[in-house]
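Values quoted throughout were computed directly from the atomic coordinates according to the rules given, and no laboratory measurement underlies them. Remember, predicted model here, so these are calculated numbers, not experimental data. Cβ atoms are built from the backbone, for glycine too; each structure is taken alone.
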Structure I
Amino acid sequence: MALSVLIEVLVVSGIGAALAALVTAAEYFLANYGPCTITINDDKQVTTEGGGSVLAALTESKVFIPSACGGRGTCGLCKVKVLEGGGPLLPTEEPLLTDPEKNDAVRLSCQVKLRNDIRIEIPQEFFSIGEYEAECTRITDLTADMRLFRFEIMGDEPMEYVPGQYVQLLTPVYDKSDEEVYRAYSIAGDPADTGAIELIIRLVPGGICTTYCFEYLRQGDKVKFNGPYGEFRLSQTDSPIIFIAGGSGMAPIRCMLYQMRNEGITRQARYYYGANRIGALCLLDEMRRFEKELKAFRFVPCVPSAEADWQGQRGLVTEVVRRDVSEGRTAEAYLCGSPGMIDASVAVLKERGLTEDRIFYDKFA
């Protein structure tokens, strides 16, 4: 009996392996779609070899579409309207599109494959997104797994951006990756420091881009990035501000604090910054300087548990916000961090009276 079961398992496994090999071979030998043309807004055409995604083809042609996940279909930012030739909506797109978007032919460009000519429509402002070459001029350790990278832009044209926006950094081919990969990082530096940007990057074990930045990138090396992207930015109101971030989510909040200092913005602001331990908190001295320069600003670092001499708040950042914010109906909140932290923070803020339209965030998956 045991022998017959084993034989059945081996036969089924063999059939599965043969089918997988057949599919791979068919994709390799038969899925040769040849040149495909992307018509953009009925006035620009891009021709490229078929088989890849619309997002990759546009990027290769220097037409840059917002994407925070590197084309993995998780961020939902790379939306374009597909007028012709996109094929059916895929299950990977369904959760990231609203019903009105689906009815309006909106698709995720990273999930739409080029198998024939295609017609798309994108916002005109996407054509103003540029590609930049820069030199890495400084690398600063912030924690055991976070670094601050300074990139000075080469050429005469600095990149204009709004604090809160992000760029897509290009990881070149190296011995642990056989393809170029883009990853999104919020700009962390002082916007008055024209001609350069700073990024806070956290090491992700096995991550293609973070491994390159931590193990291969050196001062003096050249990099490429494109941008800026995103609608995350300070509003033009006088409402009190609640900043919430964790880990490398420090980046856009730091940039906004520089903006507040530079422009003399006097709005009341509290910044709740969480980490799982004291050693994972970064830029504490700089935040204390902001407290002196911005009279209505208070910095609140949080850790779940700490040594006896810890002077900051104890608990998850959401627990501290729940204790500290008693009434938030007049406030605005700006969040940056993991999807889980963002979701938990939004729930707490709603408990405290904030409505959806007063909560702004970047949720990088």
Structure II
Amino acid sequence: MPPQSEIRQQVISQAKTIVVKVGTRVITSDTGLLDHKRIDCLSSQLCRIADSGRQTLLVSSGAVGAGVAKLGLEERPSGLAQLQAVAAIGQTDLIQAYEVALTKLGRHAAQVLLTADDLRRRGGYLNVRNCLHQIHNFGSIAILNENDSVAVSELMTTFGDNDRLASQVAGLLSEALLIILSDVDGLYDGPPTLPDSTKLDVVPQIDDEVFAMAQSHQSTQSRGGMASKLQAARIATSHGHPTIIAPGRDDEVLVKIMSGESVGTLFLPPERSIRGRKRWIGSAAGTHGSITIDEGAETALCERGGSLLAIGIRDISGSFKHGSVVSVLNQHGTEIARGLSNYPSSEIHRIKGVPSDQITDVLGHRPYESVIHRDNLVLLGD
């Protein structure tokens, strides 16, 4: 294995997307109130990353904690309805704090609330991806949170905690690095409070031995401990995304990480891991139709990494909806790719062979320039 400093530099250089998750205990004070100084500091670092051209997203806990403090409650409620209400009340303060901080730096906070079902459904998966990309294109930063006001365990729509949500979000995006900011410095080979415990700098594989090192850090406000963070890291790395668990109370933690400094613990993906996006598309339970393309479109997809445009489509088979997984066939009938369709089959029949700038003339609208965006396309040779 190369030197650890070299490994970190390589991970940073290859990351096109940075997903940062921050826990309740990092952005709240001992009394449970939102720590606006900490949020300002975090927002400044997020903007510096975004200024480098990387897509930057934040998964932020803290809505319930903020609601508890705002209402003057002595402890976190245990009842489901109360938790939902407290989260809804606290979420307004949470997103407003980020908006105020980011506006000072020339950007805006874009609130995105998700449930697990939003990523299970094909249409939902595609809509979330497209939304996150557009938020980035507008120069804003997406602030994501689990939609605690509607995500109830009885309906099986909960991610479990925001650590897991962050790993799922990383799986949506290309070349993502997941950074989990915690109230600990990283993973230790023993209890962090003991002087003979050593922080691990790089973990090449998350196995049972690594999980045995996890120490739970429960509080009255947060749901996740080190075990939860390791679960999230395992999900992210299995999808090909390196993950760093780092100290969120370090004022320069993200700056140091992006500089390749030995901050926190870096978890590496397996050498043959399948990227989350490609895993999801490639493992879908069968395709819902097929699109046959001409030679020019095949060249654009396979050799130039382009998106599939309507002008290159020659035929469509099957009936499918927006967001469905479809096969892409060349003129010889060979499947060369699979992807998520931006349009239903009924509309593709009408716009096949049509230049992108004329789609509106045919359909009366053009929500997407491409039929399958390159970020939602998996070449079978990948």
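Given 0.05 as the derived value for FRET efficiency 1/(1 + (r/R0)^6) of positions 245 and 293 (r between Cβ atoms, R0 = 25 Å, to 0.05), which of the supplied structures I, II does it correspond to? That value comes from structure II. Comparing mean count of other Cβ atoms within 10 Å over residues 125-132 across structures I, II, the highest value is found for II. Quick check on the output: 5.9 is distance in nm of label points 7 Å out along Cα→Cβ at positions 69 and 317, derived from one of I, II. Which one produced it? Answer by label: II. Assuming -8000 is helix-only ellipticity at 222 nm (-39500 (n - 2.57) for each DSSP H run of 4 or more, over all residues; to 500) as calculated from a single structure, say which of I, II it is. Only structure I yields this read-out.
Please state which of the structures I, II yields 66, 50, 41 when Cα extents along the principal axes in Å is computed from it. The value was obtained from structure II.
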